[in-house]
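Student: Down below are the structures I want you to see.
Laboratory data are not the source of any read-out in this text; all were calculated from the coordinates shown. In this text, all values refer to a predicted model and were calculated from it rather than measured experimentally. Cβ atoms are built from the backbone, for glycine too; each structure is taken alone.
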Structure 1
Amino acid sequence: MERFDGRKPDQLRKIEIIPDFVSTAAGSCLISSGGTRVIVTASVEEGVPPFLRGKQQGWLTAEYAMLPASTGRRKSRDGIKKDGRGVEISRLIGRALRQAVDLTRLGERTITIDCDVLEADGGTRTASITGGFIALCLAVSKLIEEGNLKESPIHKQIAAVSCGIVKNEALLDLCYVEDSQADADMNFVMDDTFSFVEVQGTGEGSSFAKSQMLKMMDFAEEGVRQLMAAQRAALGEKARFIRQKQKLVIASGNQHKIKELQTMLKERYEVIGMREAGFTGEVEETADSFEGNAILKAEAVSKATGYLTLADDSGLEVDALNGQPGVHSARYAGDHGNDKANNDLLLKNMESNLNRSARFVSALALASPFCKTRVFLGTCEGTIIHAPRGSGGFGYDPLFETDSGKTFAEMNETEKNAVSHRARAMNKLVEAIS
């Protein structure tokens, strides 16, 4: 069929996005999709709704309205009683854009996306979502520029487009004339993996076949791909705040430990040491447990740097020595980090002991500027041998033999990371944050 405006069935209307359209807003844009034009603004307020207070997360909500002259025939303004369609669309926009943000990294603040339709020519809700994402990114950029956030919590890109069945043919991005004649009308909200965030659809004039549904899905994916390219073009260099890799500071000066944790975390975070993050102080490990010391370190460094921080406190517990060296493992012989002196003292204290059972224990504390600190524990059972073996690892690794018959110092990195106390704690952490 020949479309009303001459487009091909799978062709978007002309899209234009003008960022920073409202100078007084934290973020804004004017988005035009064919004859549809929407002003979108993002406002930021400290605090969250009552149902979220104390839950250590932020909130995003949205409001949508059509201005009186947006349809040609004057539409009454919303009064005390909100227009039902406007309320439904507001909720859709809020749900869609909340998918873009890790709310636990926003802090206890609220971002409100306001969408005001200047001219309506079909697809106003999808244009509002696509433009709302732009306003959201610009608001986050401003929070970072002003020092209220250290990094972006935007972990997905979101856009939306409409499709429909008109005269038994699937069409992308319906204008008003097509929408008013459509037998089926659908709205697709997607993220940048082209997974569905929300799908709305109805057979308004008649039912439609599965093949037509699949055709609309294909059209929508390609349309969203083009809309996301337009979003990034409009944002320019501020598009870097989309899926910005989160920094994770390792609260340690031990390069062996930092490297080990970096390897375990793979590519999930941008992992840096605490010195690189600007923390040059020392944290006194005054707790009497691995968990307590890990929390002390993680929270001190997170508070000072403003970044997510991971601290490990680990050590060796020997049964015949009533759990020693325990939390004093690194300074067992007096000098902190003197591995040879620590190993020599351990062997001396174990000379007459037949019970050689021991375990390495690791407590990983993950501290956030916004959320409660979480702790993950891991242990690895083994025995203390009578003389060092192996040239790898650090600390007590040459004296600790696992049931594989190898000491930690004899294992390569892959072997050690498969069974170590730290790896087991890390597995619990990764599972919890996935």
Structure 2
Amino acid sequence: MKKKKGLTFKVISALILGAIVGLLLNLFAPGVFDIVNPYVFVPLGQIFLALISMLVVPLVFLSLVLGVAGLGDPAKLGRIGVKTITYFIVTTTIAITIGMALAAVIQPGLAGDFDLEGASFETEDAPPISETLLDIIPDNPLAAMTEGNMLQIIVFAVFVGLALIALGEKTRSLTNLIEQGNEVMMYLVGIVMKFAPYGTFGLIATAVGSQGLSAMQAMGAYMLVILGALLIHSAFTYGGTVLFLAKKSPVWFFKEFFPAMTVAFSTSSSTGTLPVSMEVAQTKLKIPKSISSFVQPLGATINMDGTAIMQGVATLFIAQAYGLDLTIGELATVVLTAVLASIGTAGVPGVGLIMLAMVLTSVGLPVEGIGLVIGIDRLLDMSRTAVNISGDAACALYVAETEKKRAMKKA
């Protein structure tokens, strides 16, 4: 226990130190930053990201197969799936509504003069939702693992887990082998986490040093609205989930899950943080592996509450900057499009900005307006990723507690 607390302290200290070093170099020695960044900060961050990414696919596959097999009842898997997806859709809707409400009241797009002619952004079209849903069944499971296609990996792992349930004792040795493989992966997570403070320092120093204080000041109102919405959503939506649905203390939840949030903040990747977030959820929050292994990988793929908040705020910000008013119907379209896009763009590179392009197009706003917010998106992406994985863990805790109560009633 002391060792894990020490690691948390080191990661938080590295995060603060990296931000200070990056900011000071940007303000007083930008030339030094340009020299040090590619040879020190970037390698530290990229090595850490590579180590975590190395574990994601085998860990998710093995743990999800065990999770499904451990449920022992296909009906229970279906029940958990319905609870999980319903929770994700509801909380994503709440998230974007909070973001849009704050943006409508504070009006960050009117806070300054923006270079609208210089704003430009190009993006590839995201696939339609129907295509994404049809594409979740892998033609080649090994190719899906090689490409890191999380939805396809999840589907294949569920099928393998169901087969282990059906075959029972015939595949006991295979189940034991998968259990041993999962133990190896969790051990490796512990080893990789020892490098977390150094990786966090490099990632934060690069992000803050590249952006600098001037960029943050110019977009101060926009940043404050998003950060405020993220905080409100975390406190009330996730805190309410933990308090009223899971019957646990929100303070306890955020305190125990904080180590995973710091890693998510530094990596800006929900999928990349999965090995850490699952380990923390299972060991600190005591969420059963069978539920954690299903809910959290699925959430990392399709649940994007933090990103949805950015969609709502950025849409109103761009509309305000261009002097355009959105009707009630158009605002409702923004909410609906963003919620559907959170599933429809799963696995697409640059998902946040591609989702935003889809939302802007749906209400006739200029996609070029993304150029106004893209400059500081890296910093905000760090914050919303920490919120995204918190939502996945809150959902897993809620599902675990309701399943526990159901089992107690049956007993």
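Student: Output the label of whichever structure in 1, 2 has the greatest value of distance in nm of label points 7 Å out along Cα→Cβ at positions 18 and 354. Present the calculation step by step, with values, prior to reporting the outcome.
Tutor: Numbers: 1: 8.9; 2: 2.5.
Across 1, 2, distance in nm of label points 7 Å out along Cα→Cβ at positions 18 and 354 peaks for 1.
Student: With Rg/Rh (Cα atoms, Kirkwood Rh), for residues 194-321 alone derived from the coordinates and found to be 1.27, which of 1, 2 does the value describe? Don't skip to the answer; put the middle values down first.
Tutor: Details: 1: 1.27; 2: 1.00.
Checking each candidate, the match is 1.
Student: From 1, 2, which structure was Cα extents along the principal axes in Å = 95, 46, 36 calculated on?
Tutor: Working: 1: 95, 46, 36; 2: 69, 50, 43.
Derived from the structure labelled 1.
Student: Ok, one more. Quick check on the output: 0.75 is FRET efficiency 1/(1 + (r/R0)^6) of positions 66 and 202 (r between Cβ atoms, R0 = 41 Å, to 0.05), derived from one of 1, 2. Which one produced it?
Tutor: Values: 1: 1.00; 2: 0.75.
It must be structure 2, since only it matches.
Student: Taking distance in nm of label points 7 Å out along Cα→Cβ at positions 26 and 226 as the quantity of interest, name the structure among 1, 2 where it is greatest.
Tutor: Details: 1: 3.3; 2: 1.3.
Going through 1, 2 one by one, distance in nm of label points 7 Å out along Cα→Cβ at positions 26 and 226 peaks for structure 1.
Student: Relative contact order in percent (Cα under 8 Å, 6 or more apart) computed as 11: which structure among 1, 2?
Tutor: Considering all the candidates, the number was obtained from 1.
Student: From which structure (1, 2) was helix-only ellipticity at 222 nm (-39500 (n - 2.57) for each DSSP H run of 4 or more, over all residues; to 500) calculated, if the value obtained is -9500? Can you show the working numbers first?
Tutor: Details: 1: -9500; 2: -25500.
Among 1, 2, the structure yielding -9500 for helix-only ellipticity at 222 nm (-39500 (n - 2.57) for each DSSP H run of 4 or more, over all residues; to 500) is 1.
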